[in-house]
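Have a look at these structures, which come just after this line.
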Structure P
Amino acid sequence: MASAVSLKHVIKSYRRGREKVEVLHALDLEIPQGEFLALMGPSGSGKTTILNLIGGLDRADSGEVIVSGQNLQCLSGGQLAKWRTHNVGFIFQFYNLMPMLSAAANVELPLLLTNLSKAERKKHVAVALEMVGLSDREAHKPGEMSGGQQQRVGIARAIVADPTLLLCDEPTGDLDRKTADEILALLQELNRHHNKTIVMVTHDPRAADHAARQLHFDKGQLTDARATA
């Protein structure tokens, strides 16, 4: 099976004052196309750093970061921004919605970076909201919706440009268990029936059990892996 993500001997460090802290230590990681992968580990283990590298939000110090066949290390900042628009959807713990915009307008935001016409953008937004079950909430603002509905808007925004890869950083961390299970079931639906490759960072073992495979990290290194489905 082809790889959606391939990290080869990736090293990543950050500066803390005068101190250089290596977060990822010569990491190798392969994520097949169509996989739903959960990344687990304690705070500071490097999980979110991996998401940022895969999503082109940060760069490795050395090694290769190949996503959807593209070596991200070879792209300029502008090229990376354009690449992200078409290839990656981000889902966050705290939704990151614009409070003064309607659900539809929030979902439309990534499409403003494309060449789509207003009519085409409206059609894409309608499809995305329908996929997450919020067609009847398109005019509502975030403050008029529950946490679960806001996260569904966040997911619709992530999929509106039809990316092949979804990167989820604690997507259920701010939700109660019932709502979290509904969001995780939606992610499974996107993975199984809409061919989305999903990489999810989570501290929650019950959330991780919804993924097909779990990887555990500690101190920037892979410690173990197991299949869950």
Structure Q
Amino acid sequence: MRLQILITTALALLLAAPAFAQQGGRSVPVLKGNPVAGKLKAEDERCQECHGHDGNANDIEDGIGNIGKFPRLAGQLPSYLMKQIRDFRSGARQNDSMFIMARSLNDRDAADILAYFSSQKVAGEKRGDATLGRQLFAQGDAARGIPACAGCHGEAGQGQQVGDAAYPRLAGQHQRYVTKQLTEWRAGERKNSQGGVMNIITRQLSDNDIDQLAAYVAGL
């Protein structure tokens, strides 16, 4: 109950906030990118080598024949992607490769690249029903203090902007990638969510919960 009150209060406050991203404790406007210019810049910066030519990363293997290591950027909210770029750049989110990439881009070029990827159609894969994952996503589990994922990420997992907080699209994301991120949130290895809410929520999730949620959103 306490967790649900915390999240509800945070959302109410964010709804009254302007559409700015947070960087270093100050609000920074999210630039509107040019997807046409972004396609060329993405090629120049070799973004496709990990995220695929259309941002779906469907043909990008991890070196041992498996896909899903790299996230789909297609259809993702540009404001969310920009926050991740800034977090990689500042070290708030840890990834050696993305730290280098983010540092090599200014916000103008990044905005164009992200506009291109976000304009692409998501090419997810249909998976099993994942009944438990569907239940947790849509309704949560009040007995364990787990709020519904849909409350922040949208009923269809489409993501949404709430004030200055961008909640990412989960629908169609690689199952393997979602599993890894939820596991890292739970372990505290990733901790760049608004108010640390993802670390709080994922502590209540079992391995099976995570597997089910990842399978469900991959099939949305």
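Derivation of every value follows stated rules applied to the coordinates shown; laboratory data play no part. These numbers were taken from a predicted model, which means no experiment stands behind them. Cβ atoms are built from the backbone, for glycine too; each structure is taken alone.
Annotations
- Structure from which 0.8 was derived, distance in nm of label points 7 Å out along Cα→Cβ at positions 33 and 113, options P, Q: Q
- Which of P, Q yields -9500 [helix-only ellipticity at 222 nm (-39500 (n - 2.57) for each DSSP H run of 4 or more, over all residues; to 500), calculated]: P
- Calculating distance in nm of label points 7 Å out along Cα→Cβ at positions 153 and 209 for structures P, Q picks out P as the one with the greatest value.
- At a computed 2.6 (distance in nm of label points 7 Å out along Cα→Cβ at positions 81 and 145), which of P, Q: P
- Taking distance in nm of label points 7 Å out along Cα→Cβ at positions 57 and 97 as the criterion, the top structure among P, Q is P, with the largest value.
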